[in-house]
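Visitor: Once you scroll down, you'll see the structures, which are given as structure tokens.
Bear in mind these aren't lab numbers, they're just calculated from the coordinates by the rules spelled out. Keep in mind that what you see is a predicted model, and the values were worked out from it rather than measured. Cβ atoms are built from the backbone, for glycine too; each structure is taken alone.
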Structure P
Amino acid sequence: MITMRSHTLAALAMVAATAQACTTVPPIPQPRFEPRDEVALASGQTISSTQLGATLDAIQEQTGVSGYSATLINDGVVVFHHVSGLADVDTGVPVDETTTFEAASLSKPLFGAFVVHLASQGLLDLDTSLASYWPHPDLADDPRAELFTARMVLTHQTGLPNWRSDSPSGELTIGFEPGERYSYSGEGYEYLADVLMHLLETDDEGLDRIFRSWLLDPRSIEATSFVQSAETLDRKSEGYGKGQKLSSDVNYRVPEFGAAHSVHSEALSYAKAMIALMDGSALTPDASATFYGRQDTPLPADFPGREVGLVDWGLGFAIYETPAGRFYGHGGNNRGYTNFVAINPETQWGVVIFSNENQAAAFTEGVIAAATGLLPPQ
């Protein structure tokens, strides 16, 4: 077993005790929602909110998306929140401001920031072997598992598959030497969540409470969480694919902190979380510099997104260099849901899109084109 190098057991116990005392953590001031008649695109162009909403509705109709929720952030303030379509096609229930969606892999940027925050508090070190904290129970016979670090997990360099169920045997294996290259992996994120639960001496629900007490004020933001309540599930839209209702392949009524996939949210709530990550209220200056720093992740030359400026994979976000500055983005696809987020911490700009349509890339790309003004209209 590799020994701990970056902290003492006493320090760990102190951090864990502090983190578990959720009720003593001062809530982060909640960002404002100030609807504006004119809003700014990422390119610097301005557009009326009415025109932007009509454009998004037209893209929805063109791409056959059942329903969606979208927000725009200008200067660290939510200035546009628009919903449209149906949360339940069969019953005619519309999407409204309280409708939640499966955020899918939009869970990953939130989790990455959470890990960086906990590292800044001394709970773990981003470059220390995770096996020194909690060995992976399914990889005890592979010494390469001792090379995993939190940084490798967050930048998808562990060599683990996306999901073990993707392999014919259904067993978890390591595909290459950790740190050698990029390969998207939800399994890595799930393992890191288990490490956190071990260090904090808590379970899935406890880890979610700690997360929410750090980033969100549960009294005023009820929509964003890794572990679902009856309320968030009752407010969730149905998922669709080509007009057909799709059943979820995960039972979210069973408490599970799915670091890679389980967040449920809606665009306004998620946008407020993004603002807290951009404006310094959730991350210290050093933690923010770490979270948004380039990681030089070894991406292949033909990696998707290169054509629109993707240059690196950071600690939870893909990093894009564009004529309007550096943006951090991530897509999210669960069965019946397609989502996207893009933010620019320097200008405090951002866009969030949630939809209840399966693999609706044409829709999210169209919305991104309309909201940024940086891409040709879809």
Structure Q
Amino acid sequence: MRTDISKYLIHSVRRPDSTDIPQDNEDEQLYYPLREDGEIYDEYESLINIIEEGGLRASRSFRNGKATIYGGDPVVCFTEMPLINFIQYVKDRDDRYRFTEYGIALLKKDVFENKGRPVISGLSDENTFKFEDYIKRILPPDILPYKEQYRYVKLDLINGTDWTHEREWRVKCDYEKRDFSVRDDSVFNTYLTWGINVFSDFLFSEAIIILKTEEEAQEMQMIVQKQLDCSYSKGGEEFCNKIRYLIIDNAIKYLDNNSLTRIEDLPSDTFYTHSYEVISDDEKNKIKSIITECSELATIFADDFIANTKIEKDEDGFYKDICGFSHVASYETTNKYMRFLLSKGIATSIGDCFWLNKLGNNVPHIQCMSYYEYIAEKQCDFLNEKIDNIFTTYSKED
């Protein structure tokens, strides 16, 4: 049992650095804010962005605007360092723009199955050569085959160039094939770039999210759970993996005092585990009865709107109102009542919240958004009084 080898590889999440934005290709920005509420300032926010995008973006690892990866193809990088060495390296290097303790750990065999390979450090001959393509850093194939060039890392012990301590692995993405979908909230659309979906159970059997504190894990779990509930990330990538949360503050205690070195050696209390409040059988029966009653009230609310609305109609008898829809919804996705409604198919996850299904199926169809908002608001009032004050409306123009 070797302590210097782990069955996990770690992708370190670093703080965004504006100097790393490529000068020759704007499409290769490593971090593009997914969330509507602002820029990404630190490594923890970068990790949230990775979760919401549903995977790891690939790049040609720009430094001061210039690519450092050979061969022209973007890559995703990992380290083979056991956890104790990983943490020590973060401390020794002391550069949050290059390496931090936040990250994603994947099984090495899964990375290998997805074409990940260790880097090739140095060449048999000198490290001086002419590029076939200087901008893309493509070497002549007689130095290294095209398909292996992404693995090359310069090694020159005489002149002090040595990155072997990073024990790096890389997964290559084809530069000509962008198939990783990213959500851009600023324009309410998606676009394709390079990356690997580490949260798909078709590609990876598990993913470990590495965070510093348990408080961060609690927040991250809420984000992860929303995407697990709907099975997709915001960008549209499949999100269905087994996910664990490794807390560095907990791990350090064992690594320092128990001669442990690897993720797989750590006891279960090093990991954060979320537990939901249990709902009783009586509560389940009560909830189902209230939902049935709420659905039946929909026609009464509809008739009330039609009888009392002051919205004018046009010459064809249609309300002069915008088209759209409105659902009873809840953003309390960890609430025990909402978890039960989801398990019974009464609620559906749409990512950020749950919609309640079929509460207005019996009402007449009218092209009038105010009509549907009125019914949903009345149903919310009813449910908030009878169950818990966790319901609101989700409306959208059509």
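Visitor: Assuming 16 is relative contact order in percent (Cα under 8 Å, 6 or more apart) as calculated from a single structure, say which of P, Q it is.
Guide: Values: P: 25; Q: 16.
Among P, Q, the structure yielding 16 for relative contact order in percent (Cα under 8 Å, 6 or more apart) is Q.
Visitor: Going by distance in nm of label points 7 Å out along Cα→Cβ at positions 114 and 154, which of structures P, Q comes out largest?
Guide: Numbers: P: 1.3; Q: 3.0.
Once distance in nm of label points 7 Å out along Cα→Cβ at positions 114 and 154 is worked out for each structure, Q has the highest.
Visitor: Still on this model: Given a value of 45, 44, 43 for Cα extents along the principal axes in Å, for residues 162-329 alone, calculated from one of P, Q, which structure does it belong to?
Guide: On the way: P: 45, 44, 43; Q: 79, 53, 26.
This figure was derived from P.
Visitor: Once FRET efficiency 1/(1 + (r/R0)^6) of positions 106 and 130 (r between Cβ atoms, R0 = 41 Å, to 0.05) is calculated for all of P, Q, which comes out largest? Display every interim value, and only then the final one.
Guide: Values: P: 0.95; Q: 0.65.
Top value of FRET efficiency 1/(1 + (r/R0)^6) of positions 106 and 130 (r between Cβ atoms, R0 = 41 Å, to 0.05) goes to structure P.
Visitor: I have 4, 19, 25, 21, 14, 10, 5, 2, 0 for P(r) over Cα pairs in 10 Å bins from 0, in percent, calculated from one of the structures P, Q. Which structure is it? Intermediate values should be presented prior to the final figure.
Guide: On the way: P: 5, 24, 34, 26, 9, 1, 0; Q: 4, 19, 25, 21, 14, 10, 5, 2, 0.
Answer by label: Q.
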